[in-house]
Structure P
Amino acid sequence: MSSNRSTTYLIVGIILIGLNAFAFAPYVSDATLDTVRDTVQSSYDDEEDYSGDEDWQESVSQRTYFAYSITNPTEVLDGEDPIYDHMGPFIYNVTVHNDLIGWDSDNGTMTYSSYDVFEHCSDCVWEDSDGVPHQSMPGDTLITNQNILWNTQLMAGISTGIEYGEQFAKAGFSKNMVTYDMMYLAPSMETAQDIDGIVQSTNAMVQAQTGGTLDAMTVASMSDAMVMDGFFSAWNASLDDVTRGALGADSMSPDFTASAQSILHDAVDPTSGVCMALTCDYGPWMVAAWGAPSPEITPLRADLLGYGSTDPVEVNLMDWAVYAGAALKMSQYGAGIHPDVAEDNGHRVEVLTGYDFPEDDLEYFLYGINEDTGYPAGILAEQDLSGIPLYGVVLMLLPLSASPPAYMDMIEEYNFPGILTLSDVAYWPGDWQLGNSEFPLRILNPNGAGTINADTWWKMAFGGEEPLAGGNIAVGLNRNMAAGEGANLPLEKVDEILYDGLYALTDSSVATMFMYGELSGMTFPMTAEGPGTGGVQSVWDDAYVANMYGLSELEASLLRSWVKDLMFDQVVGLLLNFQYGSGPLTTQSMDNWLYGWSDPVLAGLYGAENSWVSLETNATYYGSNGLSTGDYSVYEETTSENGGTPGLRVAEGYLDAETGDVYGMGPDMPWRSQASEDLTYGLLIITRGERFH
C-alpha cells in the first residue's frame, strides 16, 4: 500500500471513530445543487420566487450508478487480489425536496433545508457514449465488495478485543485446570474421602473396644496413629528383605502418636493457606505429585506435614508410609489418566460437581461441537481459528455473561435438568475462568509458593513464559519466540500496559492512538495536555513506545507487534466475526449498498435502531421500515438580491427533525468543520487539499 493511500485510509478511520455522526451525514446531491443553481440564475430574486415555486420545492431527476462486484471473495480473504465484475447501470429516480426556511434581505442570502428520496427505476434506460441503450439492472442485484466499516471497526475494537482476547486466553488456563481436576483432583478427593472413612471406622472401633471410657480427643489421637501405623505396615509388607533392611524398616516402626493428626487433618501449606493433610481435597495429590521420598523431597514433606521426629531414619520411614498410603490409593482411583482416554469421566465429573451426567450429555459437555455454529461447546473441546486457539469452556460460559444471563439457553443446549444443576456444574469451570478458584502452586513444584488463578496466569503468560507448563502462549508478547526468549515483564508492568496505566491499551482512545502510530508511522499531534489540535507529531518507533511504557526497545517492539500484527490483523477480526458474523467483505443488494443496511457490529453494540448506514442519503434507510436517516441538511446561499452573485455557498448545517432548530452551521462541509478538526486533533488539515501528501 502506498504511503498516500495508507495515510488516507488511516484518517478515514480516525474520522469514522471520532465523528460517526458525520461519517454518513446527509449531504446535498448534485441534483439539488443543479436545481438551486438553475433557479437562482433564472431571475429568482425574492423570497416569493422560491416559496411559491413547486418545481423548486420538489424536482425529479434520474441518477445512474455502476458497481464493481468481487467475484472471488474466498480467494480475497486468503490474500489474493480481487477480480471484479463491472455491473450496471442501476438507475434511480431522485426526488429532491427543498424547503425555504430563511430569507435575509440585508445580507442577500437564503437558507433552505433539503432531502432526497430515491426510487429504483426498472424501466429506465441509460445510453453510453456510443449511443447504445442499456436497461436498468434490478436494485436487488447482489454486489460483493469491501465492508467499508471493517477497518474502522478493527481500530475501534482493539481495546474491546484485548478484553475478549484475555478471556479467550484464560480459557486455555481453565481448560488445563479442569483437565487437572479430572486427572488428579477427583482421584485426590476420593482418596481423601477413603482415608477419612478409614479414620472414622478406626475411631468407631477404638470407641467400641474401650467401651466409651476414653474422651473423644484421646480416641481420635489413637485412631489417627493407628491409621498411619496401618499405612506403614502395608508399605513395609510390600518390601523384600534386602530393601527393608536397607531402609531400617526391619528394626524400627515410626511413632505417629504426635504427628498423625497433622498428617491426616491439620497440615496447611503456609504459602497458600490450602490444607495439604491426607483427608483434605488437595493433600493426596500433593503427596503423590512430589514423588517418592528422597533427600530433597522428604525434608520438605516432613516440614509441611509435621512429622516432628529428628531421627532421619524415622523421618524417612514416616515419609514412605505417607507417600505409599496416598499414592497407592490415588493410583487406584485412576490418577494421571487423561480424560481423552479415561473410561470413568462421568464418575470424575460427578465427584467434582455432584451431578451424574447421562452418557450422551456427558460427551457433549466435555467434547461437544455446537451444530449451529460449528464452534466447540464442550469444556475440553478446542478448535484452531486461524492460528488462535478457541476453547469450548469460554463459549459454554458466554450465555451466563449475557445481560440478563441466558440460563435457559444453557440449560437447553446441555440438557441440564434445571437451573440448580446448571449452577452446580457451571461453577466448576466458571470459577476457574473468572479467577475465583486458586491453584496451589506447591502441588506442581515443591519449592513453589502461593496460588495462581486465571488473572495472575494471564498476566504472567502475556508478559513472559506460561507459568505452569512453560513455553509461550499464542496470544502473548512472546508468541513467536522460543521458551526463555523475549520479554519477562513483572505483573505491575502488565497492569500498566493493559489496564491502569496512563497509556493502558484497554482504553479505546489509547488503542486508537497506538494504531494511528502503527499505520502512519507518526504520533498524534501532542500538546502538554495530551493529543490536541496544534500539537507536535513525533516519529512512532520502538524508542518512542519504549519511553511511553518504560520498556526496553526489544519489549516495545514485541508490544507493537502484538497490537498491530496480532490484535489488529488477527484477533479483533476473528472476534468480530465470531460475535457478530461480520467480516472484511459484504454481499448485499445494490439498494442496500446505496440507501441503507444494518451493520451487524453496530447492531450488536448499539441496538438495531442505531446500526443503519448508507452510501447515499435517502430520507429513510432502505429496508428499515421507515427509519429516518436523521436530520435534514441545511444550506445558506447567496441570492441576487442587493446585486449579489446568486448560488454561492455561505454555510451549511442541519435541521433538527424534532425541534425544527437549525444547528451546526458553518462555512465548511461537516467533516471539514472546526469541530471535526478538533475531534481529529487537526489531522484533517494535513490530509486535504494542497497539503495532502
Structure Q
Amino acid sequence: MKNRPMVLIFAGCMTGVAAVWNEMSITAVFYFLLSAIVFAVLIRKSKNYLLIIAGLCLGLSVMGMQKYSAQKEWMKVLNEQQNYYQSEVIKVTNRDKGLTCLLKRQGYEGKILLYYSGDEDIYPGDKIGVWGSLEFWENSSNPGEFSLKNYYLSKGIYFTSFSDHIQILNYSSGGMEYYFMKCRQYFKDQIQKQYSKDTIPLVQGMLLGDKSEISDVQKDEFRESGLIHLLAVSGLHISMAGRSIYNILRKMGINFLISSFVGFLTAGFYCILTGLSVSAIRAWIMLGVYFLAQITGRPYDLLSAGAFAGILLLLKRPFYILDTGFLLSFTAVFTIGSIQQMENQYKNYVQKFLNSVKFPLYIQMGMLPMMIYIQYESPVLSFLSNCVAIPVASMAFEIAVCFLWVPYVPIHRVSDTMFRFVIWLSRLKYGMITVGKVPLFWVFIYYGILGIIINGNLKKNFTFKMIGIYSGILILLITPMIRMPAIVFMDIGQGDCVMMNTKGGMVVIDGGSSSKDHVGKYQMLPCLKYYGYRKVKIAVITHLDSDHYSGILELLEMGKIEYLGLPAVPKDQNYMKIEKIAERMNAKVFYLSKGNKISGQDFYLDIIHPQKNSSLEKNAASLVMQGEVFGYKILLTGDVEKEGEKVLKEEGLKNTEIVKIAHHGSKNSTSKEFLDIVKPLTGIISCGKNNRYGHPHQEVMKRLKEYHIKIRRTDQEGAVIIKGRN
C-alpha cells in the first residue's frame, strides 16, 4: 500500500463510520483493535499509519454528524405530531395501487417516501400538501430479516407516509427530474416496441434500472445463478457508456480534454437517468479519475480510484455503509484491483479465453465471504454462469443502447436472442449452498489469508493455488456448522410462528399472519437461511386459520417443506387445498391427534389434544403440544380458549417452564384454572402492534402478573429468542 494512500485513508474511514454506527459496542472496539494491530504489523516501517488514523478520524466525524442530524430530525417530527405537511415532489413511481412519491421537505435533510392511493396526478417538481403523518422506519425484528430501515437510511430517506388525500399547492414548471422522467418513459416505450415479452423486464432492468416488471421467480433465478447483478444498471454499464463515447471521439481526432469531458457528461446523464444507484455513482467517480489520468498522462490505478470514490461517497452520506450494494460493489472493485496485480496481460486468444474463465472465479472468491455474511448463501459455480453471461449480456447491452433510438431493425432480434440466452443461463442450477449467519471475524480471517496470498511471493502457479483454496473453502462451508440451538417465537404481526433449529433440521410450529402479507417469504424464509437451512424439515399447522398457516403455505408452494403435519380433524376446503399443494410439491403429509409424538435428537413434543376427528370448534380443536425442547419444558397451545382448556384439564397437562399464551392473549384464554395446573415461569405472547383485537387483553395480562409469570411479547421486543440449554 506504499503508493496507495487513498486505500489506507478509505480503510480507516470505513472503520470509523462502522464504529460510530455500532455505537462503539464491544464488538466494534474489538475489530478496530484487531485492525489496528494488523495495520501496525504491515506498515511498522513507515508512517502510513498516520493515513489510517486520518481516515479513522474522518469516518468518526462524518458518521457522528450524520447520526446527530438524523436523530435531531426524528425528535423534531416526533414532537410535532402533525397530520399535515408540505413537500416538494422529487420522483414519482407507478405501482399497482397508486403512486410512490419521493418527497423533500424544506428545512429537513431526510426525504419522505409517500405511498399515495388517491386520484390526483403528481409530477416531479410539484409542491404538495399531504394529509397524513410521518412514520419512522422500524428495525428488522426477526433473525435474517431484511432491514428496511438500513436500506432507506442509505438512500437518505428518513420517513415514510401513507395518504389518499393531497392538495397540489404549486404545479411543476418542468424541472430536471421531470425531463428525466419523460426520457425514461420514452426509452421504456422503445424497449416495449423492440423486444419480446420475455426479455422486456431484463432489458428495462439492465438499461434503465427499472425492475418493476421483473417477477419474484425471475429474481430468485438470477440470484441463485449468481447473475443478479445483471438485473440492474451496474458500474460496468456506466463505465461502458462513458468510455464508448470517449473512444469514438478520440478516433475522430478530438483531443483528450474534450473527449474526456463529453464521455464524463454522458456517463453522468446515464447515471441520473437510471436512478443514481450507489454502484453507478461509484463507477461515475472512478470514470472521472480515469479521464483525469488520460488528460494528465498519469497511470490509472483501480484500487486508488475505488478508494477515492468510496471516500467521496462516505463524505456525502455515511449511511451508505448500510447499503449492501455499496459493500458488494466495493468488494468487487478491490477484488478485481488486487487480482489484476497477479495476472499478466494475455496476448493470444487461448490465453484470453482461459482468463475469461479464471477471472470470474477470482472475483467469486473475493465476493464469497461478503455474500455469505450478507445473504447467508452463495451459488458455488456462479463463476461459470458469469464467464458466459457477462460477455453476452455486455454485447447485447451495447447493441440495445446503440439502436434504442431507432425503430425496429433486424439487429434488435439479435440482441433479443442474446438476452433470451442470458435468461436461459439463469435457470440452470449452480449448486447453491446455504451456510447461515457467519461471525464477522470469519470474514476478517478469510480476507486476511487472501491478502497474504495475493501480496506474498505466490505468483507461480497462482491459478492452481487459488482453485485449491476455493475448493478447500467450499468443503468447509458444506460441512455442517455448529449451530446454537434456539427456539424463535417469530414477530409476524397478528399471527403465530415458532421456529426451532434442531440437530435434525428446522422444525416449524404454525406460521401465518392476518396483519402482514407474505410472511413466509419475508420473515420465515430469511430466518431459515439465517440458521443455515435450505428447507424446513417438519412444519406443523395447529389449526386451519390463516393467521397460523399463510406463511407455511408460501413455503410449501416454494418447495421448502419436507414433512407437513396437519391436525386429524374433519377436512374443509382449505384443508384439502393444502393437501393438494403438498402432494404437488412432494411434501410428505402426516396427521396428528392425541397420542402422537414429534421427536428428534434434542427435542420431543407430545400431542395431548385433540382427539382424532374431534367435533370441537376450530380454535378449541387446535393441536396442543407438550414436551421438552433443548432442555426446556414447553407447552404450545395454538388458539385454545375456555372450551379447549376445559378439555385440556383432563388430557394430562403438566408443569411447564415456557408456555405460548393461547390465541394471542385473547380475553377467553389462559384461565386461572389452566395456570394453576401448568404453573409456567415464562409466557410468550405473539401478537401484532396496535392490533384491532386489543390483544393481549388486560384481564389476561393481569392474571399472568398475579401468577408472577415473566411476560415476553413479540409486539414489544420483536422475535423472542430462547437459546437452548443443551
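Comparing structures P, Q by distance in nm of label points 7 Å out along Cα→Cβ at positions 288 and 600, which one has the largest value?
Details: P: 4.6; Q: 5.3.
By distance in nm of label points 7 Å out along Cα→Cβ at positions 288 and 600, the leading structure of P, Q is Q.
From P, Q, which structure was helix-only ellipticity at 222 nm (-39500 (n - 2.57) for each DSSP H run of 4 or more, over all residues; to 500) = -16000 calculated on? Could the numbers behind the result be given before it?
Values: P: -12500; Q: -16000.
Corresponding structure: Q.
As an exercise: distance in nm of label points 7 Å out along Cα→Cβ at positions 152 and 216, calculated from one structure in P, Q, equals 7.2. Which structure is it?
Details: P: 7.2; Q: 2.0.
Comparing all candidates, it corresponds to P.
Given a value of 1.07 for Cα Rg over 2.2 N^0.38 Å, for residues 104-495 alone, point me to the structure among P, Q it was derived from. Could you put the intermediate results ahead of the total?
Numbers: P: 1.49; Q: 1.07.
Matching structure: Q.
The value 4.0 for distance in nm of label points 7 Å out along Cα→Cβ at positions 136 and 640 was derived from one model only; which of P, Q is it?
Values: P: 3.4; Q: 4.0.
Working through the options, I get structure Q.
Identify the structure, out of P, Q, from whose coordinates Rg/Rh (Cα atoms, Kirkwood Rh) was calculated to give 1.16. Mind showing how you got there, number by number?
Numbers: P: 1.16; Q: 0.99.
Label of the source structure: P.
With relative contact order in percent (Cα under 8 Å, 6 or more apart) coming out at 9, pick the structure among P, Q it was computed from. Can you show the working numbers first?
Values: P: 17; Q: 9.
Corresponding structure: Q.
Any read-out appearing in this document is the output of simple, stated calculations on the displayed coordinates, not a laboratory observation. Please read all numbers here as calculations on a predicted model, not as lab measurements. Cβ atoms are built from the backbone, for glycine too; each structure is taken alone.
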